[in-house]
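Have a look at these structures, which come just after this line.
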Structure I
Amino acid sequence: SLIILSIAGFLDDFLKIKYKNSKGLSGKYKIFFQIFVGAIIGIYLYYFDKSTFLMSFELNQLAGIFETVKVAQVPSSTLFLPFFDTFYIDLKIFYIPFAIFVVVSMSNAVNLTDGLDGLAIGLLIIMSVALAVLCYVSGNSLVATYLKIPFISDAGEVTVFVGALIGAGLGFLWFNAHPAQVFMGDVGSLSLGGVLGIIALFIKHELLLIIIGAVYVAEAFSVVLQVFYYKMFKKRIFKMAPLHHHFEKSGWKETQVVFRFYILGIIAAIIGIATLKIR
C-alpha cells in the first residue's frame, strides 16, 4: 500500500517537475490509486483477517489469579465506537467502501496539509505516537481486556512499523523544519496519509482518526466547505483554503501557524488516547 501510493505521488511530482507546471498527475488518476489501495485493504480485512477478539477476565482457580480469555472472535468488518465499551456495528460488506473512504480521506487530508514547512510531517509524528499507543494496548490482551477494547492479535507487529514511521518522520522533520531544505511532496504526503488510515483500520480504531487527526480533518473539511460555499453563494468563508493559509492571510507568521497547529494536534492526540478510559 505504501509503495503503490508512493508511486502515485512520485508520478505527480515527476510530471510537475518535467513539464514545469502545478497540475502534475490528474486528480482522477490519484483517486484511482487511493481507491485501489483502499479496496485491497477492505477486501483483505473483510474476507481474510481473523485477528479481532473480544476478551474477558476469568479466575484461574488453581493459580488463584485472573487470566484473559477470548470470549468471541469478532468480524473485521465490525466498527467500534469511541466512548462505548459494548456498542459496536457490523458493517458487513459495506466495510469495504468504508475502508476505501478512510484511506482516500486520510491520504488527501495529509496532502492538503502539506503547505507549510514542517506542518504535515510534524502532525504526522504526533498522530503516529497516538497510534503507537493504540497499537500497543490493542495488541496486549491484558490491557485490551482491562480497557474493554478489541484485542488485535497482530497489532504488536504494527506497533513496530509505527515506531519506524515516527523515527523516519523525526529525521525528515530535522531538514523540513522552517526554512525547509527538503520537501515531502506528494510522494510522501499521499502515501503516509494513506498509511495512517490503514493502521487505524488494522487496529479497529477507525473513528478515532477523527479525534487524533482533528487538525488533518479540519484542513480537509475547510477545503470542502470553501468549495461548496463558493459554488452555492459565490462567497468565501475563509480568506484562503486549506485552513493554514487562512491564518497566514490573517497575519500569523508561518512558524506561528505550524507550532500552534502542533499544539492542537497534541491536544487532539491526548483526547483520543483518553477515550480508551472514558467509556
Structure II
Amino acid sequence: MAAAGAWAQGSGTVNFSASSYTVSENDGSLTVSVSRVRGSSGSISVDYIIAPGTATAGRDYDGTNGTLVWTDGDTAPKSFDIVIQNDFFLEEEETILLSLSNPQGGAAIGALGQCRVEIEGDESGALGFTRTAFITSEGDQTVEIMVSRGLGATGAILVDYEVRGGANLSANQIGGVTFSRRLPDGDEYPETIQDKFVPGVAAVAGQDFIAAEGTLQFRDFEMSKTFEVALIPNLDGEAFPFTMAELVLSNPRAAEGEPESVQPVLNTEFATATLRINDVLGGP
C-alpha cells in the first residue's frame, strides 16, 4: 500500500465510502462505492477484491473481482455490486471482506482501503413438507399432509400448496411393486420363486383423489400446519398396485402487515413430495 503522503502529482487517493456495510439476506444485492479524493490529475485505476470472511462464496453471495477506472479530472464515485443469496440455512451473521489493491496512474490507497460486509440472517424460516414421500390407501377417505417451518420462526407467513395428478412424474418417481410367488415342486427340480414387477401409475384428479389447492398461514413462531387430501375409494381392483400424486409448495411470502424483513423461503429439498395411494384390491 502506498504511504498516505504519496498523493503524487495530485492523482488522488481511493477509498471505500464506508468502513463497513450491513445487508440482510433478503435484500438481494449490495452496491459498494469507491471514491477518488485529494486529486484528479490523470487517469487512474484500482483493483477491488471480494473475499469470503465467514460467508461462503456461491451460497451466501456472488461477486467477481474487478477494476475501477477514473479518467483525467474525474472524481465521481465508482461502484460494483455483490449479489446476496437468501438461502434456507439457519446462520448467524456472516461476513465478506473487501479490499483495494494495485493502484495505477500515480494514485494511492487511502485509510479506507479495506471494508467489511456483514450479512444478517433471514429468520422467517424455510418451508417444506415433513417428508418427500407420503403413503395412504384409497380406503382411508382422507390423508393429512404436514408442512413444517424450520430454521427461523419470526413473523406471520404464507405458503401455497397444490395436489396434482401424477402426469408430470417420471416412471422412476412413481416406481412399482415386485410380487413373488412360489412355483410347485417338481420331481426333478426344487421349489422356485417367480418375481413379477408391477409398476404404479399416475394418479388422476377426480378419479383417485379430489383436486385441492390452497394457502397455509403460519402465525409468528408457529412451526407446522396441515391440510387434507380427500381420496376417492373406487375399490375397483385395478390391475396396478397403486397410483401416485404430486404435492407442491410455492410462493412463500409474508402475511399482510408484516415488515419487509419477513421473507420466508422454500426448503428446496422438501418443496415437492409424492403421495402414493395404495389400491385396496389391486395387484396380481
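What follows is calculated from the coordinates using simple rules that are stated; it is not laboratory data. Just so you know, these numbers come straight off a predicted model, no measurement behind them. Cβ atoms are built from the backbone, for glycine too; each structure is taken alone.
The table for this structure:
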| item | result |
| --- | --- |
| Which of I, II leads on mean count of other Cβ atoms within 10 Å over residues 199-206, largest value | I |
| Value 0.40, calculated as FRET efficiency 1/(1 + (r/R0)^6) of positions 95 and 215 (r between Cβ atoms, R0 = 25 Å, to 0.05), assigned to which of I, II | I |
| Among I, II, structure where helix-only ellipticity at 222 nm (-39500 (n - 2.57) for each DSSP H run of 4 or more, over all residues; to 500) as derived comes to 0 | II |
| Structure from which 1.60 was derived, Cα Rg over 2.2 N^0.38 Å, options I, II | II |
| Identity of the structure behind 24 (criterion: relative contact order in percent (Cα under 8 Å, 6 or more apart), calculated), options I, II | I |
| Computed 3.0 for distance in nm of label points 7 Å out along Cα→Cβ at positions 119 and 167 - originating structure among I, II | I |
